Structure P
Amino acid sequence: MIHLGLIGYPLGHSLSPRIHSAALRACGLVGDYSLFPIQPDDKEGLKDLLARVCSSEITGLNVTIPHKQNVIPLLDVLTETAEAVGAVNTIYLRNNKLIGDNTDAPGFLAGLRKFLAEFPSPVRAEQSRGVEEGIKVKGKKALVLGAGGSARAIVYALLKDGWNVILAARRFEQAQQLVDLFTNHQLQIADFTLSNIELSHIALIVNTTPVGMSPNTDRSPWPENLLFPQYSAIYDLVYNPGETRLVKEARAQGLSAITGLGMLIEQAALAFELWTGRQVSREIMLSEVEGS
């Protein structure tokens with residue numbers, strides 16, 4: 001019997017139980033996926049849950065806000081990616097050691113590559129260069145909104161893939177911490193109003209903030225009355241609702257834009273393989289939650 005689960009707080013919006021239950025069924029494995037809501041300051045709760053992984057009572061865990069960094073001191077080993085990102089989203093046991101990994105970074109990159117390759121701009125052909133052509137013209141220049149835990153994995157993935165990255169965050173100190181994390185790269189910090197950067201050079205905009213997430217669906221992290229740069233692609237990590245205000249407004253301006261559902265599926269599939277050794281169809285996982 002395979003027991004999987006998710007640590008975080010709050011967890012009411014999570015699609016992970018449905019995604020991983022579908023994966024277990026598809027692979028013919030008997031098991032379950034549970035939610036473990038642990039409040040931010042509950043260190044004993046974290047320790048107790050990780051002890052259940054050490055005893056093999058639980059096969060593996062996902063980790064989400066606010067515990068992606070909180071769990072690190074309680075683990076035996078971090079993978080290279082988790083170490084570089086400074087955050088853990090997947091936990092499992094190997095050779096009696098508790099391993100912390102991060103599938104957010106490769107999951108985001110896999111989703112991004114599919115997005116850029118498959119989705120041309122929806123505006124009329126004579127007006128559109130399309131996403132890939134826009135990148136060829138502008139270069140691989142990305143603007144990342146936010147500098148929190150999710151931004152760490154996204155910035156790491158983008159830098160590894162050869163992108164030049166600008167961070168726009170409300171809290172300068174938080175953005176500076178992220179810059180200090182990647183000392184081998186040049187990261188530019190922009191004001192959250194975006195008034196101090198040349199937007200026309202931006203080919204990709206990634207929202208890593210929770211702004212626009214249900215139930216606050218009327219909000220957007222993009223500054224009011226500011227047009228998106230022409231021929232840019234918009235990637236909103238928020239996946240609930242299915243079309244965020246950011247995505248809706250970008251599409252209304254004729255740009256290619258998606259939510260973070262693809263990344264959610266990719267990171268889940270990678271975590272599932274680490275726990276079970278089995279590969280599962282992304283389409284099966286996606287069909288379970290599409291339209292939710």
Structure Q
Amino acid sequence: MPIAKFIEYLKYEKGYSQHTLLAYQNDLHAFLQFVSSNYQTASLFQLSYKQIRAWIVFLIGKGISNRTVNRKLSALKSFYKFYEKTGHIEVNPLVKLPSLKTEKKLIIPFSKKELEKLSTFFKDTNTFEQLRDQLVIELLYTTGMRRSELIHLKLSDVDVNRKTLKVLGKRNKERIIPLLDFSIEILNRYLQLKNTIPVDHDYLLITKKGKPVYDSLIYKIVHTYFEVITSKEKRSPHVLRHAFATHLLDEGADLNVVKELLGHSSLASTQVYTQVSLSHLKKVYKNAHPRNKPKK
């Protein structure tokens with residue numbers, strides 16, 4: 001099937017995470033079901049722009065947000081772009097279709113105080129799962145890596161002597177990230193217990209049964225621990241990535257350095273984190289500028 005072939009391409013050629021692959025697959029099958037019911041066709045290669053617009057109207061009519069519709073459109077655009085490149089279609093029916101307008105939601109990162117508070121939960125960490133959870137949060141926050149990058153880390157990617165980590169990012173682009181001494185300390189304690197669990201692979205992070213960790217487990221680890229210490233609505237691994245970038249910028253790190261650490265291909269992708277830092281800057285400015293001091 002065209003969808004299966006496309007998903008296989010995303011998995012092996014693009015290195016997409018299982019979470020993203022499942023979302024793309026579900027979106028494409030839902031679209032296929034819509035056109036099959038409304039236009040009596042089981043082929044995605046014989047559709048017009050008008051029919052695709054009807055699908056968008058259908059989604060909006062169901063109360064689906066513009067942001068979610070855009071996500072579904074992204075899957076569809078990638079699908080047609082792939083088959084246009086492979087010569088299965090001559091014209092991409094979505095080539096001129098603009099994304100729907102959405103309000104930009106600013107992700108509020110975890111604060112430094114919240115992360116310090118979290119450290120108390122790991123004060124007496126001794127079990128394998130506790131150490132693994134601590135290492136998961138530690139690596140996400142101190143390296144800024146993506147959830148999918150963390151999941152695919154291998155033992156061979158860790159260089160304790162050089163205090164570095166090799167990360168395989170999007171489009172199979174490798175980058176080297178420094179490791180802090182405290183991170184290495186947690187890593188070594190984790191590895192001592194990990195070595196007692198039989199495994200048949202080289203993945204760094206595993207379950208207590210020796211299987212590689214997976215998307216939903218990493219999300220659950222972060223969400224569960226931060227649920228206790230923060231009232232923020234979003235408590236995902238991606239928020240830790242935001243915290244990493246924002247806290248570095250707050251402390252004066254160069255934007256280009258943060259860009260390289262995050263694995264961004266362009267500076268524009270990194271600049272989204274300066275919005276949060278700007279709010280911090282405004283706060284410091286108002287508190288420090290003499291014109292803003294109350295007159296005695």
Figure out for me which of the structures P, Q the number -11000 belongs to, where helix-only ellipticity at 222 nm (-39500 (n - 2.57) for each DSSP H run of 4 or more, over all residues; to 500) was derived from the coordinates. P
For distance in nm of label points 7 Å out along Cα→Cβ at positions 49 and 65, which of P, Q scores largest? Q
For log10 I(q)/I(0) by the Debye sum over Cα atoms at q = 0.07 Å⁻¹ computed as -0.26, the structure of P, Q it came from: P
Structure from which 4.4 was derived, distance in nm of label points 7 Å out along Cα→Cβ at positions 89 and 225, options P, Q: Q
Among the shown structures P, Q, from which was the value 1.3 of distance in nm of label points 7 Å out along Cα→Cβ at positions 169 and 209 calculated? P
Note: FRET efficiency 1/(1 + (r/R0)^6) of positions 257 and 273 (r between Cβ atoms, R0 = 35 Å, to 0.05) at 0.75, derived from one of structures P, Q, originates from structure P
Comparing P, Q on distance in nm of label points 7 Å out along Cα→Cβ at positions 97 and 241, the highest sits with P
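Every number in this text was worked out from the coordinates using simple rules, so none of it is lab data. Because the structure is predicted, anything quoted here is derived from the model rather than measured. Cβ atoms are built from the backbone, for glycine too; each structure is taken alone.
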